[in-house]
Every structure is written in C-alpha cells, then in structure tokens.
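A short reminder: the numbers here are calculations on the coordinates, not readings from a lab. Just so it is clear, the structure is predicted and the values come from calculations on it, not from any experiment. Cβ atoms are built from the backbone, for glycine too; each structure is taken alone.
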Structure P
Amino acid sequence: MNPTLDKLLGGKQGAIGLALLAALILVVFPLALDAFRLNMVGKYLTYAFVAVGLVLCWGYGGILSLGQGIFFGLGGYCMAMFLKLEASDPESTKIQSTPGIPDFMDWNQITELPLFWEPFHSLGFTLIAVVAVPVLLALVIGIAMFKRRVGDVYFSIVTQAIALILTVLIIGQQGLTGGVNGITDLRTLKGWDIRSDEAKLILYFVSAVLLIGCILIARFIIASKLGRLLLAMRDKEERVRFSGYDVASFKIFVFCVGAAFAGIGGAMFTLQVGFMSPSFVGIVPSIEMVIFAAVGGRLSLLGAVYGALLVNFGKTYFSESFPELWLYLMGGLFIVVVMYFPNGLAGLWDSHGKRWLARLRRKPQVAAAPKPVAVATSKRPTPELETTP
C-alpha cells in the first residue's frame, strides 16, 4: 500500500473500521431513518467533529480542554451571521423601523449594521471565517498558555473561564449577537431553502463527508512524526523538551487543529438546525463534548464518533421515554463507562470484540473418523482335538 495512503487509512484494520463507519452513516442511517430522525443524527455528527479534535488534543497531546464549545460556537455564529444577513434583506424586513438589518438589532434601537457584520455578506469570507476565527482564538490562547508552560488542570480551568466569559459577552451584547436567544429564523443559503427535507438530507451527507475528511486528516497527523511526538509529550514532556523540541509549538498546532474541527462542526450544526445560541458555547456543552470522547475512547478517532452518537442517542431516548429520570440515567451511563470501561468503546472493542471476531474466523474442525484397531491374533497353532485310543 502507498505510504501516504496507509497513513490516511491507518493500515488494514483502520481502513476496515473507517469503511464500516462510512457505510453506517452514508448508507444505513439514510435508508433506515425517516427525515426527522436522520436530521437528529446529522446534529449528533456535528458534535463528533469536536470529539475527533479532542482525541488529538487530549488523547494524544495530553491537552484537556474544557472549552471546546467556544470554537464550536464561533464557527456556528460565523455561519449564522451570513444566513441572518441573507434573511434580513430590505424586502423581508420592510416592516422594521430600519429595514435591511437583523430583527434583534432593530428591537435594540440599532439603526446601522455594525462594521464587523459587513464581511459576512460574502459566503466565501464566511467559509474562511468558520475555520479562521476559531483557529485565531485558539492560537492566542495557546501562545498565552503553552509558551508560559501552563498545562494540566490549570489549562482546563482557564478554558472553562474563557467559555464562561464568552457566554456572558454574547448574552450581554444582545443588540449585536441576539443575546440569550441567539441568532434564529435562518431560512436560506444563497436562495436555497435549508428548511426542507431535501435540503436537510443533502446537508446531512455534506456533514458526514466532512467528518470523514477530518478523521483522515487526524489520522495523517497521528501517523506522522508529529503524532509520535505528541504521545511522547503526553507521557514525558520534559524529556521531549530536553531533546531539543519546541513543545509549546506542537501543542499550539494540535490545539488549533482541534479548534478548526470544532468550528466546522459548529457551522454544520447551524445549517442543519437553523439557529445558533450561547447555550452551545458555555461550560456545560464543553464538558459534554469531553464526555463524547471519553465514552468513545480518547485514543480512538472512530470511537469518538461512536461516542458522540451513543451519548446523544441516549439523551434523546431517555428524555423521550423517561422525562423525569433521564438525567439520572445519563449520569449512570457515564459512571458505568468510567468505572468498567476506562478506555471507552474502543477499549471494549480491543478487549472483547477482536477476541470474538477471532473465534468466528476459526473454522470448526471436523472430528476425524477413528482408525480401525487391528485385533491381535495368536500365532500358536490351533490345538487338535484329542482322540481316545
């Protein structure tokens, strides 16, 4: 196999696992689920972008970020700003006191579109901003933290604080961001109605293909020299530093990659759900995103996707079937996973699934027929009958 292709696919076993995941999300789910449920799975897949990034940052780099909701929300808000401007054309907003601006700005007596909103009239700029804005913020945080060797639990606390600050800022600036309600009533993308079932199906496939692309990028990083250095830094950071490597730069890079993945997920979430609000930026959603990676296995890219699907499916099922108990049931699920499956679903597969498959592959041996046993005969002559004289 081509070395580059081998890195992308993760060897034969990785290629099989990726093919199974692709078959599940590209074939099985679309054929087995109705439009409503498929759209929900599409929303779950947008969270998987964040979980894949966390596998790189936390599982391989040892960087536990409890603020990935920041980057998810920024990507989502960038896309929401473009969609909201398209929905706020002068014809659609002619009943406002100031036509041509988003409705929440008009409600807050803003009479002119803010300057930082202007570039989001362009779809090209928006697509770049979906990745660039989270990456730039991650770069600033990374330089401020890692260059000063702030890590471990202190870094986690700082990311939580930043998530809280950003949430308060978005809610406080209601006239510029939509406040606690967020940016809602998103209808079209370049005239294409994103609310129809056909559009949601197409957006689902776009999200699934982008997710597979992010997994391939992450696998390439892990299989490269950088991936080996990330593992070494996670286990013995000082030893890697004394070997002459710039540990801070490697951490900043992988942290920015995780932010880029999260930004893409946030943008696809906005397109599929039709709104973005600060409830996806704060501490609670950020911790839930870490749980997705933990349940799936923090060292497994594919496990992170399955973890995001399983946890969100559990939330949906428990909240629908047991509305008064679903929080306790979800808590119990997390406790069981942490106590009995510390390596997540991927660890469970490694310890039991492979053994089970190995047993299935063994051909049953047909018992051979027993060989006939030769009966020993005596070589003594047969005694003659005695006769009486």
Structure Q
Amino acid sequence: MKQDFLKYQAQTSPHPLAMEVSHANGSYIYDTNNKAYLDFVAGVSATPLGHNHPKVINAIKEQLDKYMHVMVYGEYAQNAPVKLAKLLAKNLPFPLEKTYLTNSGTEAIEGALKLAKRATGRSEIISANNAYHGNTMGSMSVMGYEERKQAFRPLLPDVRFINFNNEDDLKLITTKTAGVILETIQGGAGFIQPENGYLEKVRKRCDAVGALLILDEIQPGIGRTGKLFGFENYNCIPDILVIGKGLGGGMPIGAFTASSQHMDLLQNNPKLGHITTFGGHPVIAASALATLKEITESNLMAEALEKEQLFRKLLVHPLITDIRGKGLMLALITPSADITNSVILQCHNEGLILFWLLFEPKAVRITPPLTISNDEIIKGCSIIIDVLDKIKK
C-alpha cells in the first residue's frame, strides 16, 4: 500500500510519514501491523470526539439509509443541514444567525472574502503576517507567508498585511478596507493568542471605518479552547465567522456565518453569488450535527481547560522552552527545528502521534481529541519526556 500511495496519490511534501492505516477508535489509530498509536493530533483538530464516536457513526448511518446527495446547495430543505445551521445560530451571539455550509475550510474563507467585498463595495482585504487561511487562490492570497505562495503568483490584488498583536498597524485599516481577516488564535505561526485586548481593538477599528471583521475559527473552534468558539474568550464578535475542521466530526466540512442582512446579499445582484454542488451534504451535515450536539450538551469544553493544565503540569523539561495556546490547542516549543523533528519522529516510533505547525519550525502540535482521557494524556506526555531525555543525552 505504501508503494502505491507514493506512486499514484499526489503528495504534499517530499517525505510523508506514510503510515499504513488499518483502523481507528477513540484516541488511537492502528497500522496494518495492528500497532496502536495514541493520537495527540486528532487529524489536525478535525476529530474532536475522537475516532469512530458512536453518536457520529450512528448519525451517518441513519442519514445514509435515507438518502445522500439530492440537489445542489441551497435549493431543497433537508433535515440535517437545516438543523445544523439552526443549532449554530442558537449557540452564536447576535447577529451571527445565518450559515452557508461548504465542503472545506478554505472554501468557506473564499465565501467570506466574497461576502466582505459584496457587503462593502470595497476591494481591499487586510490579513496578518504568518497567517494561514487555506490553500485555494483567494485563501492563499491572504496567507501571510511569502515562501509558500510565491510560486503561484499573481494572486488576488488589494491585499495588505499587518502584524498580529501590533496595535500601531491598525491605522492601516481604512475606509478602503472591505474586510480584515484574522485567525482568532494564529495557528501556523505557533498558536499565538491575541494580547492586551487586541481583537477588541481590531473590532473597534473596523466599526470606525466600516470594514467587516472576519474571524477564522477553523482551528480554535468547536470547543477546543474551552468555549465553542475561540472569540468568546476575547470579547470580540466578528461580522463573518469561518468554521471548518472539527465541525464535521471527521467528515469534510466548512461554513461561514454572518447576519441575515449580510448573507442575503449572496442571493441577488448577482444571483448565485456563491454556489457549490456538495456544500451542506446531508451525510456530512448529519455527522456535524451529532458532533455539535455532543460538544454543546456535554462537559467536554470545560474539561478541555482542565486537561490543558494537566498537559502543562506534565510537560516540564529543559528542552521545552514554552507551551503556547489555550485548552487543547497547544504548541510545545523546543530550542530548535532539529529537536522538534526528532521529538515528532521518535515519538511516532514509540506509538505517539504528534505533528508540525506550518510556519514555526520549533513547534510541536498537540491537539488531541477533546474526549482524550487523563490517563491517555499521562501516557502520551510520559513518552514525550522519555524521548526528550534521550535527545538531551
């Protein structure tokens, strides 16, 4: 399988891990030799309830027995996507009340950028340096990392960049600005949180000049920071909220949510302002609905903060210089990229799945399922410390 994987399936890097997967359950992934790997990554934050959660699986099977795809997005009323959009509205502050369901996070970013331009009649988009919002052309245009996008230029015009947490840069947001797009917590940059009321200040600046604030919650969202969405920790309500990854419970999904006043602009002038064939797919929406119900009706969000403290208590070592992030969105920082690479690869050999971040080479991603047990956290952290001890020697 590995040979065919490398020969026939397009790769994203020269050296993929290429683990041959047999099955997965709970907090574990098993290879074809039936070796168990404790999962501290959760599909890069995409499986918040772990693998094969019974409520998610049952919801998918029930929908499969009824029907799969029946019509392009937005024409037919279908139970699962309607209930999902309604439950999102119930759990979001006013005026975030209408949701457009897409196939992926990057597609939702594309829709959000279009909506900001449509609502304001302006063209300028402001993003942050070291930002990551996806890899389609519009999303790549607002990526704040030139090395990853220079080969694909020209990209969207009228995109400017500011530094995250730099209040002086807010003056660059003007009456020419259609939208400001920020990750609530910068992911690829190393899980950088907003400081000193930064997001509140961005919100006020956008209000002052009539620009829309787009917050990308594709990584921080769906309970990972102790709240359903990360922005709830920072007293800042966006005009457009972008969701992805964990919302699908392991299935591919994205969404952007805004006020009815703004979202209805996509219906006319022109009609079909944003269209998709498979967005809001009933099987995926059923998975997302079951996931969202479980997270909002359980104690998993509160437990995420308790589990964060357990991680911080256990991960103390001379080669750990910092632990960034909030809840179960954590980045362990080592002194060098070489040490980080060694930690990730050696832990994998020991049966623990860790991963890299996009733009911070010293960071080790720790984003386990919200359902991970304390015993599993203790087990995984012990592996990390043992590996670090060997590196130190």
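For which of the structures P, Q does the calculation of helix-only ellipticity at 222 nm (-39500 (n - 2.57) for each DSSP H run of 4 or more, over all residues; to 500) return -21000?
Source structure for this number: P.
Work out the source of 1.38 here, i.e. which of P, Q gives that when Cα Rg over 2.2 N^0.38 Å is computed.
Values: P: 1.38; Q: 0.97.
It was calculated from structure P.
Match the computed value 30 of relative contact order in percent (Cα under 8 Å, 6 or more apart) to one of the structures P, Q, and report its label. Intermediate results must be reported in sequence, preceding the final value.
On the way: P: 30; Q: 23.
It was calculated from structure P.
For structures P, Q, which has the highest computed value of mean count of other Cβ atoms within 10 Å over residues 107-114? Intermediate values should be presented prior to the final figure.
Values: P: 12.6; Q: 27.1.
Max of mean count of other Cβ atoms within 10 Å over residues 107-114: Q.
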